[in-house]
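Read through the structures below before going on.
Just so it is clear, none of the values below were taken in a lab; they were calculated from the coordinates. Since this is a predicted model, take the numbers as computed values, not measurements. Cβ atoms are built from the backbone, for glycine too; each structure is taken alone.
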Structure P
Amino acid sequence: MTRRMLLVEDDELTCSLMRSLFAGRGVEVITAHTVAEALALLGSRPDYLVLDFNLPDGDGAEVLRRVRADGLPTRVAVVSGWTELEAVVGSGPEVVLTKPVCPDGLMRALGIC
């Protein structure tokens, strides 16, 4: 069974590197660069969501709230350069990581080994 990830990241280089990292572990990666794109792609019912918090059209908390409200069984990692992420923690991600992110730590937090 193919595992699917929605990677929401507006920085092209970071997005490309993370996509390669997860694809190398056999995860099918779909990407979004904005809140609007991410919300539109939630219908794919991703197993994993790696979510940048600071996006051009809003913050990642909106995407996380939708995942939880829709009852998706998606494991969520919020990654951000911000250190003030209290609003996201209350929405129930599996992990909140500050950039730069250790790839191994991110994999472990999501249960991808």
Structure Q
Amino acid sequence: MADYFFTENAQSLLDLFNEKIDQEEPNGKITTWRRSDDKVYYTHSAANWNKKAWFKPAIESDRLIFNIIKPKSSNITTTVYGYYHGHLIETFLNHFDREFSSARASPLPASGDICS
């Protein structure tokens, strides 16, 4: 399953996401997502969900894609799969609703996903 955010400027949307995660000031900061040490991947920050899966972004001409990647030690459960995708879309709706025209999640693994 991948999340797709359709936009005219995918790199700008990803940059905004990163800025909100890295922001020092608490107002408007995204606290539910954390970047990996190498700044390539994203995981949920809540204790119950942290490092249960990772997202890796990809830029295309008309969309920002987040592919789900399993942790090294386990596969991704259906519950984790659904939670991560739904929560990422919720985050983008809450923070960047004017920066993309639509979003969708694929119901099954898509090209670029690594689930098992």
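For the reader, a short list of remarks on this structure follows.
- In terms of mean count of other Cβ atoms within 10 Å over residues 29-36, the structure with the greatest value among P, Q is P.
- Identity of the structure behind 23 (criterion: relative contact order in percent (Cα under 8 Å, 6 or more apart), calculated), options P, Q: P
- Taking mean projected area of the Cα convex hull in nm² as the criterion, the top-ranked structure out of P, Q is Q, with the highest value.
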